[in-house]
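Listed below are the structures to be examined.
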Structure P
Amino acid sequence: MLDGIPESIVLGLSLLERGSVSVAVLSAVFLSNLPEALSSTAGLSKSGWRRRWILGLWALVTVVGAISSLAGFALFDEASGATVAFVQAFAGGALLTMLADTMMPEAFGYGGKQVGLVTTLGFALAFFISTLE
């Protein structure tokens, strides 16, 4: 939830700014959340959580994310550019924190040195997708 709520708010903000959510933002959210979800699910399963509770947790995360997107859309309609920039910067920082604290160490531990190259390619892909719009 550290990065999920802020990034969902940014999705809502992007609806305000552009009238739609960009392919680059949707791709980035999906590509960043998929490994997080897989990793978290595996960890919860190994620690003894039942499948039903894991699915319930992910359903709750989905609902909270949807509410956060709605909040980003509804609450920041009249927000100043500085406020919107702060929210976007906070969301980016939360994502970087999640990557640095959890995802990269785990990925390096299981995947080895090529994780850095794949991460760089992921950023390049995100940049490429953003240029298509």
Structure Q
Amino acid sequence: MTCFWTWVAIALAFVVIFETELAGTGLLAHDRTADFFATTVMELLSLVAIFTALRMFKKPAIRRDLKARKEQALARWGLLRICILGIPLQANVLLYYLFMNTTYGYLALIFVLCLPFVYPTLNRCLTETEIEEEV
């Protein structure tokens, strides 16, 4: 849970730093080629990251690991799932302020909207470690 809130806090810190003009915004706004390349990469990465993070616990190998090792596996795979969403979130926030392109802001917002779906509540943790064999 600490890792979850750390990603949110880092994103908010970036926003505060750039909005209070402690760091310059639009430093790469003139480089349209870099902006196009970064936009393409981040859009594709965002699609893959969101799909992977939200569907990760449906994979048979991960389900077997969760059933066998419960708490240790949940800590490992849950942290990975949060990081899969947290790292591109930070990249999108940073790229938004470097290029001042709203595409990155929208992608960051999508990641923020996806984060609650992997929030490690006690109920979710119990449900994910008590996996029943599906018929």
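Given that helix-only ellipticity at 222 nm (-39500 (n - 2.57) for each DSSP H run of 4 or more, over all residues; to 500), derived from a single structure, equals -27500, which label among P, Q identifies that structure?
Numbers: P: -27500; Q: -25500.
The read-out comes from structure P.
Of the structures labelled P, Q, one was used to calculate mean count of other Cβ atoms within 10 Å over residues 27-34, giving 15.4. Name it. Can you show the working numbers first?
Working: P: 15.4; Q: 11.8.
Going through each structure in turn, the value belongs to P.
Each of structures P, Q was scored by FRET efficiency 1/(1 + (r/R0)^6) of positions 11 and 43 (r between Cβ atoms, R0 = 30 Å, to 0.05); the highest score is held by Q. Looking at Rg/Rh (Cα atoms, Kirkwood Rh), for residues 3-58 alone for structures P, Q, the greatest value goes to P. Given 3.9 as the derived value for distance in nm of label points 7 Å out along Cα→Cβ at positions 75 and 99, which of the supplied structures P, Q does it correspond to? Computing distance in nm of label points 7 Å out along Cα→Cβ at positions 75 and 99 on every structure in P, Q gives 3.9 only for Q. A value of 43, 27, 7 was derived for Cα extents along the principal axes in Å, for residues 51-106 alone; which structure in P, Q was it taken from? Here the read-out was taken from P. Name the one structure among P, Q that relative contact order in percent (Cα under 8 Å, 6 or more apart) of 36 was derived from. This value belongs to structure Q.
Quick note: the coordinates plus some simple rules give every number you see, no bench work behind them. Computed from a predicted structure; not experimentally measured. Cβ atoms are built from the backbone, for glycine too; each structure is taken alone.
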